[in-house]
Every structure is written in C-alpha cells, then in structure tokens.
Structure 1
Amino acid sequence: MPLIKPQWESDLYAYLSGIIRNLGGQTLDINGMWDHIHIVTQLDLKIAFPDLMRELKAGSSKWVRQNREPHFGWQRRYGAFSVSESAVETVRRYVRNQKQHHMDLSFEDEYKSLLTKHRVEFDDDYLWT
C-alpha cells in the first residue's frame, strides 16, 4: 500500500540506517517509493540476515506508527540479493534513481524481473500473499 509519504521518507531512511549501524552494518544507499524501499548495505556477519530484517521491520514500523502513520506496516516477505564488490556502484546508482526508474516500470514487474534475472523460481499465485 502507498503508505510512505514524501514528507517523512528521509526520516524513515535515517531511522533504518540507524538500526543497521547499531547492528554493526553500514548503509551505502537507501531510497524507494511510497510502497517499497531498497537498501544497499554492508553487513556485519555477526548477525544473521533474517535477524537483521526482523529488527529493521519491527523497529521501523513501530517508529512510523508512533510518529507518522498509525496504520503502517511492512509486508511479511522481503527480497534480498547479495552484490559483488564490482557491481556495488551500479546498484547504488539504481537505488538512488528509484523514483525516475519507476516511472517506466512498476514495482511488481521490477521484482519479477529481478527474480527471473537471478534464477529464483516463483509462482505468481503466491508471490504477493
């Protein structure tokens, strides 16, 4: 749902970056749209990725509900892709240009394209449930 408002998205990104920093990681870039975000980060391998995602989603949704949008919540699922060092700058540019990028391609089409490109099998009937 389109719940991330332009008026406070930079505050949300700063909050998410703080969570990553507190868990030993570093946010390289973060950006998104009203219904999703992309984060490029270097992670501390001492924390398991699902634990990081739980902390990001729980902490940020609580912050947003208390400070900006009382009905806010992340969807249950998320997508994550590792990136080789040689591709980091390309991915960072892609994330910085999200709003322009999504003028031509919907989030749903983008996500399916990423899954297909990385050979992740999916069933359309269950992708968004």
Structure 2
Amino acid sequence: MDDLDELALALPQATKELSEDGRPIYKVHGKLFCFHRGRRPDAVDEEGERLDDVLMFRVADLDVKELLLSDARAIYFTTPHFKGYPAVLVRIPDLARLDRDELRDLVAEAWLTRAQKRVAKAWLAAQEAE
C-alpha cells in the first residue's frame, strides 16, 4: 500500500482522501481513479465473508478490463456490480504479486482515465522524454 500511495500521489494533480472509515480514495480533478472498497455483498471469500481488502482501479475500456482479467496469475477480478464498467478489482495482498513497474502502469492507466486531457497529454509527453 505504501508503493500504491507513492505512485498515485506522484501523478500530476492526484490527491488522496480518506473515507469515513479511513480507506484511501485517489482522485484527480475530483474524479476517483482508485479506491479501497468497503465490505460489499458482491465480493466474498471462500467462506462467504465479505472481503475487506479490495482495491478498485479504473481502466481505459472493457477490452483492457478483459485483458487484465485473463491474466493467468488471477490477480485481477471483477464482480457483477462492475459488469459493463471499466474497472478491475485487486485484493491488497495480491499487490505484492505485481512488480513495481506493473503497479506503476496500473496506477498510471487508472489516473489517465480521469485526468484532464491537457494534463494527461503533458504527463505522457514528459514520460516519453525520459
């Protein structure tokens, strides 16, 4: 989670808020691109207990979502609540199964879905120049 915090807040105009129960919500221009979900009936463990460790990441479109969901490592998942919505879910312990570059790309792609076009364009140009 420290890496997530660092990577998300390194993006231009990204902010972090905390929900009433202290869960992080990452936004750009007031639009969320990643957040720690509360317990919901659509995400349960093998015993039927609601998961308390789920992050939601926006993705560019449903094709990207399907690509991530097809990853053989089964890090990404979805629920009926997100059917037809461009987002994937990841359990917090599974973040450790992503290397830092993969996590950076996941966070950056989520941010790009919500950032203003001019801000995103400038950031992408800066990334290419590095």
Structure 3
Amino acid sequence: MRELARAYQAFADYSAKHIRELNLTPSQFDVIATLGNTNGMSMSDLAEKTLVTKGTLTGIIDRLEKKDIVARIVPPENRRSFTIVLTPEGEKVFNIVFPAHVAYLKERFDRLSVRELEKTRRALETLRKIF
C-alpha cells in the first residue's frame, strides 16, 4: 500500500504543479474539467464526480463564481435547487487548460507502453473493486 500511496502522491504533486502554473488550484481545475462539455450538474453530482465534499465544493464554486468561470442556474421548475454551469469565460478557460494539462500529463504517460498502461489500469481496477 505504501507504494500505491507514494505513486499517487508523486502524480498529484506533478499534476498540481502544472495546474498552479495555469493559475488554478487542483480543486478548481477538477471542477472545471468535470463541468467541461456538459450542460452543468447539481452540486451533489459535481461532488460525487470530483470526490470533493459538498461543504468544500461550496467554497470552490464561490471562488470560481467570483472569477466568472461558473454560475449557479436556478431551474424555473424547481427553485429549491440549482445547476452549476461553466460561463462563456469558463468555457474559454476549459478549452485552454484542459488540453494543456492532458498534454502535460501525456508526456509522462507516454513513457509507458500500451501494455504497461493496460496492466496498470487493470491492477488499479482490481484493487478498487476489492474495497
């Protein structure tokens, strides 16, 4: 388990360094990447897909809203809930940072063969399923 934790930490550190260079926090990037190419989603769905608690997510959404990257949309049929969507500015950010970050990560993942990547994916999937 130690090696799994160390591998995750190395990946997270490498990824976060680049995300900070894009003027975002890892959590902000996660929200933007999750909302990209969607019509938006509820806070519950967003929390589930980003693995961020609703309480923490509220602060992230507040900060992204102040940057005009996301908006809370209240549907007329249910005014007790809202949907988080990327604004036009948020779409621009997504279209810049998402491909840039994928390319950044690809530089490292390209060091592995297709066989090694598939073997790693299967091992991680097996590990996840036993829990």
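Bear in mind these aren't lab numbers, they're just calculated from the coordinates by the rules spelled out. All values derive from a computational prediction rather than experimental measurement. Cβ atoms are built from the backbone, for glycine too; each structure is taken alone.
A few notes on this one:
- Which of 1, 2, 3 yields -22500 [helix-only ellipticity at 222 nm (-39500 (n - 2.57) for each DSSP H run of 4 or more, over all residues; to 500), calculated]: 3
- Structures compared: 1, 2, 3; top value of Kirkwood radius over Cα pairs in Å, i.e. the largest, recorded for 3.
- Ranking 1, 2, 3 by FRET efficiency 1/(1 + (r/R0)^6) of positions 2 and 90 (r between Cβ atoms, R0 = 30 Å, to 0.05), the structure that comes out highest: 2
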